[in-house]
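Please treat every number below as a calculation from the coordinates, not as lab data. Quick caveat: nothing in here was measured; it's all calculated off a predicted structure. Cβ atoms are built from the backbone, for glycine too; each structure is taken alone.
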Structure P
Amino acid sequence: MSRRSRREEPTGLDLYDRTAQDAAATVIARYSTSFNLACRLLGPRPRPHVRNVYALVRVADEIVDGPAAAAGLSPEAAGRVLDDLEADTLAAVERGFSANLVVHAFARTARECGIGEALVRPFFTSMRTDLSTTRHDDSSHDEYVFGSAEVVGLMCLQVFVNAGAPHPLTPSPELVDGARRLGAAFQDVNFLRDLEHDASALGRDYLGLGSGAVTRDAVLDRIDADLAAAAAVVPQLPADCRRAVTAAHDLFAELSRRLRASPGSTERVRVPDAVKARLAARAWLGFSPRDVRA
């Protein structure tokens, strides 16, 4: 190795930042092939930051959704682990460093893109709800979805608008509404897909379907309305983000269509890899998001 190439290798904080970023990318690659595919459609400016956001989200989700319990932690102990993760995250955003690589990667993104306590705290509040609440009504559903999904959409929007900018800017109200509604649609689709598992393995009813107060068709109608509203503002996003958002939108629109077509199925609805590839190719070619109402 030449002296010149040796000098160009990152060292110190640069090396630590890059290692943290690589750790976040590994988390996403292992846990979500669909999300990883959509991330590849992002431009190099926002891509690592979105991975940093989702890596932290995934780690927090795993604390409340099984692995912590499988390791022998009680709900109370898992809650303390979640509290520690929240405290470390907020401290890292303030000081710019964490010994936890995933937290460090998120903090790096949060500081650059303007993701603050107002988005971080509601997320952890919703995650904490999973340790104590098993049945949701309309009000608790909306509160849970805001923290678990809508604020994640808002974090990503902060990345889309601000990654690489000298100072974070405030996104337009239209983009904020679109980000929230896309996040809500993603979450409700996953609730429907995981209905059997959530009920049997976790004892949870996020949608209130068990009470009879909400119908499956009403949930699907809400999902499709949210997807349509989100699709309308995709052209307002920076160009290097539109393909990935379109691909993610269209994947969940396809899931919604398949859920509506299989009302009695107890199997988890999936989109075949070949169809995912077609949706990604369509987005890559610059097509607008699919009309879910067509």
Structure Q
Amino acid sequence: MGFLSIKEGESFIQKTIDHIILLRPAHWVKNLFLFIPLFFAGEMLNLQKIYQVSIGWCAFSLAASSIYILNDIKDIESDRIHPEKRFRPLPAGKVSVIHAIILMSMSLIGSFIISYTLSLKFLFIVSLYLILNIFYSFGLKDISILDILILSAGFNLRIKAGGVAADIGVSEWLMIMVFLLALLMAIAKRRDDLLIKANTGKDMRKSIGGYNLDFMNVSLALVSAIIIVAYLMYTLSPEVEHRFGTYRLYYTGLFVVAGIMRYLQITYVDKNSGSPTKILYRDRFLQITLLLWLLSFYFLIYFPDIHIFDQ
């Protein structure tokens, strides 16, 4: 009996882990974009606003998880032939569709409740994110170009949600750069789908028919160049210089260029751009570059009177 109890306990733990994996908590890192308005506004030391955005992060993470589950339910058959997605709980048969629907509903309800406690405006943004992604799941993701634009727009909604949660205005510069960065990652992800198609002969998604490697390569180069130019224009703009009290923000452009070049290297040389989240978790070069960018930007906007680079 004791042996059976241990076996049952291990089975329960494994099932719990499978249900947690279905929520994709590793992808909740994307929702850290909610904190970006706080960072750029110079309010990262404001504990009250950090608390409010943290609550918003929880709401957005639950909303995103409900969409992940919806996608997994809808794509369960196509995921079974994908070299990586076939190991997910639903296509692998580790979690039943009924349990997935229950978990999706609980996540959705939890997101609505938490969002409502923040404000009706925050709830509206979360609802808009959900509606957009539901339409994406049920057809829009099959339309090439539109599919990557919708994915990118989702990050803009995260930025707006963070601004609403912290009661901070979001500049047009920030919206543009976040959209472009998300677009770069979405293009690289679709390019990876093309490589999988070339190796297996199977389409991983319907929209892939509207792309080829030449188009994706040109798009990556185009968006990368626009990101760098837009970022430098942002750091050199009189409005930003006046707001932060320093003209030195362009120094941080070094890390932006380095980060984009590394991401392009991963895409073109390593041919491993399928999951931006996995890249962020695993690639030390990108992690260090991001950390140095954050530290340099933090130093320049929070301590603008220290002129260590002056002659």
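Using the calculated result 2.4 for distance in nm of label points 7 Å out along Cα→Cβ at positions 171 and 187, pick out the matching structure from P, Q.
Q
I have -24000 for helix-only ellipticity at 222 nm (-39500 (n - 2.57) for each DSSP H run of 4 or more, over all residues; to 500), calculated from one of the structures P, Q. Which structure is it?
Comparing all candidates, it corresponds to Q.
I have 29, 57, 14, 1 for P(r) over Cα pairs in 20 Å bins from 0, in percent, calculated from one of the structures P, Q. Which structure is it?
Source structure: Q.
I have 19.5 for mean count of other Cβ atoms within 10 Å over residues 51-58, calculated from one of the structures P, Q. Which structure is it?
Source structure for this number: Q.
For which of P, Q does semi-axes √(5λ) of the Cα gyration tensor in Å, for residues 11-66 alone, calculated from the coordinates, equal 20, 16, 8?
P
Can you say which of P, Q returns 1.5 when distance in nm of label points 7 Å out along Cα→Cβ at positions 107 and 123 is computed?
P
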